[in-house]
Structure I
């Protein structure tokens, strides 16, 4: 099968959606299919072999200039190709470009206007590339923020178009008005050009069907999958001292501040040497003060000596980090539809303690690799930590279930099989 998978780069950040798209494309290639993973905005950054095409379309520099300056909407092709040059885009992203939705409303609406807006030239360049150089049997879009590509692809290529849903409702709900309302209106309008939607969790399918007004029958669930290379030797869940790990972006919605409040409750009456709290993940410039405030709070509670921020980690760094972790907890304050960090911890045999919300519930229940607690309740989260501290046998059993369950339900090969089932059904239809 010839499959064109479009993915959206996130600059210098390890992005869960980019990792998922790359893993899926690699698994499809491994299964013998002709797959082209096409990056947009910026080159993608992955912690495994990057299988994406070297050429970037809808490059961030061109998108910005053409949206804001009339002259660049008629600039020559050679200049556009130069501005899409991958090393140049990487250089620009090192300057710390904001990914805060509050700053991106205008660009989001401009992209969703599709061929009727300022970015028509860039969209048609990608569509012509697909038509003349790829000739795919099916095209997969990475999220609904790029759904404006669907009408042009359908018109020019006349092939089925899928659109993956990966939690972009969190981004859309953070847009300022009137950008939020206008974005939702256009996504719902373009949805008619999509043949099938793919959600990465049962929760994501339900929530996005309601959010975007999509018939649930049009949404297929293809759960996340990861490669297990390197995870078998990552850890055993019994380091000394007892260590609570956090492995996600350092951002308010991921709940590091809340985790620290729960850790304060957990440590009440315990000697400082009995436990520690480790955090790792990408820290955007706009959230440096957020982390500083958290560290100041920990110092005021007398817990700063037990906290360590390990920075952003590549895959070997993750393996090293997980070797020192007893349990993992990312108590997100919003309903996360993915939770790839849970799969990575479980693959290493690390049990998780998570709030009962979003996709966390189905991941923990399906694998049996952790415990669920009441959302937004630091005392209940602390009780979950104490439960596993005081019962090493239970912690070991949950770790074994986690290791087995994630391999049974969340493998890269399984993700590819389920995606292919959706593609084959569309081609038969």
Structure II
């Protein structure tokens, strides 16, 4: 899949390189997949196959490093990543805890490989970990290299809260015990900074916010005007999973179509569909057929960057009625970059993105879910009001470029790195680990 965290970290590294800094982006577990030029190192650390074998068999914790290259190759890892191995966090509790135990866990050999490689390279001024699930790397890397450590915070609580006990509790305790070894945490939003300060006990002095940033290459250079021909296209671009709320969007669509005099409409969805969520999509498609809307609903699969931009620029609005607090909201920024207004719940990072850009209305929340009444009313209003869609789209188009460009994200990162790095350094060198 195209991982939002990978896209964000690759964009950050790319922009830092454009600014003239030295950056080495190190993939963890599997090669990264991005829809822009991939600037990551052509090598993977903590290779997914090695991690799996060492977690489940003591034999592989002692095999020579040269033997491990057989399954650490990019070819082997890509083949493994293409299989349907379950990735539900309930199956990953033991491995998560082992990773967080660092030197005391089953994956210590992989830690030594990483330290050995970094010790032979030009020493970076700063090391930047991608999320707190690998925070166990902070102390050994700082001890071995004598460099400050940054750590991004970009959604790991959702994964941790999905772990069964006792792994959830152990994971949180292990992360908290390692907070002292990180010099600065960088959350992807104001919401998530406040959330994680409580969740893993990060002191205020160690917390900073580095909002997401995207590149606008390939997007239109001017905002679009409202289409006057064809059906109003309602889009949904994100992972197809129950927590993203596609079923709520379709229910609101049914109510709108059956109770209001609206123009011709349709729903177009795209994004990664995990094998375990195929029945979820099948059920929605069956329901749409039963309601008589089979010709007004289509799934377009996973889109590359060019396809994604075309998809977003031909939408009239996009709605993701998620039923959880999303810490990132990357697809909202992409839709607004295309001049497409968004309709999302007042929760998580969605709230600050929409309030900052004025790129669409916010939906009322009913407990943990979205109010379907609010979704129906707002959807109907936008479908019936082309002038309002165009006005919101223009605001979104300009505001996202002013507030959420990759250059702004990289400038913030560079300021944080510089504040931590050796003041005598002539050039800043940052090494984000991904």
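With distance in nm of label points 7 Å out along Cα→Cβ at positions 132 and 172 coming out at 1.0, pick the structure among I, II it was computed from. Only one of I, II returns 1.0 for distance in nm of label points 7 Å out along Cα→Cβ at positions 132 and 172, namely II. Here distance in nm of label points 7 Å out along Cα→Cβ at positions 228 and 412 was derived from just one of the structures I, II, and that gives 1.4; the source is I.
Looking at FRET efficiency 1/(1 + (r/R0)^6) of positions 36 and 164 (r between Cβ atoms, R0 = 35 Å, to 0.05) for structures I, II, the greatest value goes to I.
Which of the displayed structures (I, II) returns the greatest value of relative contact order in percent (Cα under 8 Å, 6 or more apart) on calculation? Once relative contact order in percent (Cα under 8 Å, 6 or more apart) is worked out for each structure, II has the highest.
Readers should treat all values here as calculations from the given coordinates under stated rules, not as data from a laboratory. All of these numbers come straight from a predicted model, not from anything done at the bench. Cβ atoms are built from the backbone, for glycine too; each structure is taken alone.
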